[in-house]
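Asks: These are the structures, in C-alpha cells.
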Structure 1
Amino acid sequence: MPTGPKSVMPVPFVRELPHIKHLGRFGQSHYLTAAHRAGHDEALLTDPQGVVAEGAITNSQGFAPVRRIDEVEYTVDGELMGRVSAAYEAVEWDAV
C-alpha cells in the first residue's frame, strides 16, 4: 500500500446496497486488480454519469491525497496535506 499521494483509475461501478456491509465484493476486487495492472494504486468507483461514489479500498483509509487520475498528473501541496493530516489526527475517535 503506497503511503504517499495515490494514483487512481476511474471505473464504471457502483455497489448495490452500499450501506449494507457484506462479503460480496467481486466488482470492487476486479476493478482494483485492473487498476493495479494499469499502474494505479486504487480504483475510483463511479456511477454512469461519472460521479465518484467511493474508492475500491480508500474508504477504509480515511482520506488520501491524489497525485494522478488516469493519466492526468496533479501537484500535491505537501504543506497543506501536513495541516490536514494534523487536523485529522487531532480528532478524538469514537470507541467501537
Structure 2
Amino acid sequence: MTKTIKRRRKVVREVVGGEVYEYVPLGKHIVSAKGVCGGRPTFKYTRVEVAVVLRLLAAGLSIDELVTNFGGRISREAIEEAIQWAAKLVAKQGKAVAA
C-alpha cells in the first residue's frame, strides 16, 4: 500500500487595489483564492476561471483571440500555463485510475 503525502500549500497575502488578496499559488499565473470563485482555480488578480478559458480553447478559440477578448487581463503565457497545468492534472488522474 502506497501512502500519498499531500503538501499543504502556503497562502500568500498581498494588498491589491487597497484590498487584501489571499491566495494559494498553483503556478506562476494560476491561483486558488478562497474568496474568489469559491476557491476554484483562477488567473491571478482576476475572477476568470481556468476551466472557462480551457473550455473556450476546446470550443475552437485561439490563444490570441482569448488574450484579446479578455482585454489583455490574461496573457498568452498565463493561458499556456493553464494548458500545461491541465495536462499534468489529466496525467496524474490517469495514473490514479490505472493504479
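A short reminder: the numbers here are calculations on the coordinates, not readings from a lab. Since the model is a prediction, treat every value here as computed from it, not as a measurement. Cβ atoms are built from the backbone, for glycine too; each structure is taken alone.
Asks: Among 1, 2, considering only distance in nm of label points 7 Å out along Cα→Cβ at positions 46 and 78, which has the greatest calculated value? List each step's numbers first, then the result.
Replies: On the way: 1: 3.0; 2: 0.4.
The structure with the largest value is 1.
Asks: Upon calculation of helix-only ellipticity at 222 nm (-39500 (n - 2.57) for each DSSP H run of 4 or more, over all residues; to 500) from the atomic coordinates, which of the structures 1, 2 produces -12500?
Replies: The correct label is 2.
Asks: Using the calculated result 15 for relative contact order in percent (Cα under 8 Å, 6 or more apart), pick out the matching structure from 1, 2.
Replies: 2
Asks: In terms of distance in nm of label points 7 Å out along Cα→Cβ at positions 54 and 86, which of structures 1, 2 is highest?
Replies: With respect to distance in nm of label points 7 Å out along Cα→Cβ at positions 54 and 86, the highest-scoring structure among 1, 2 is 1.
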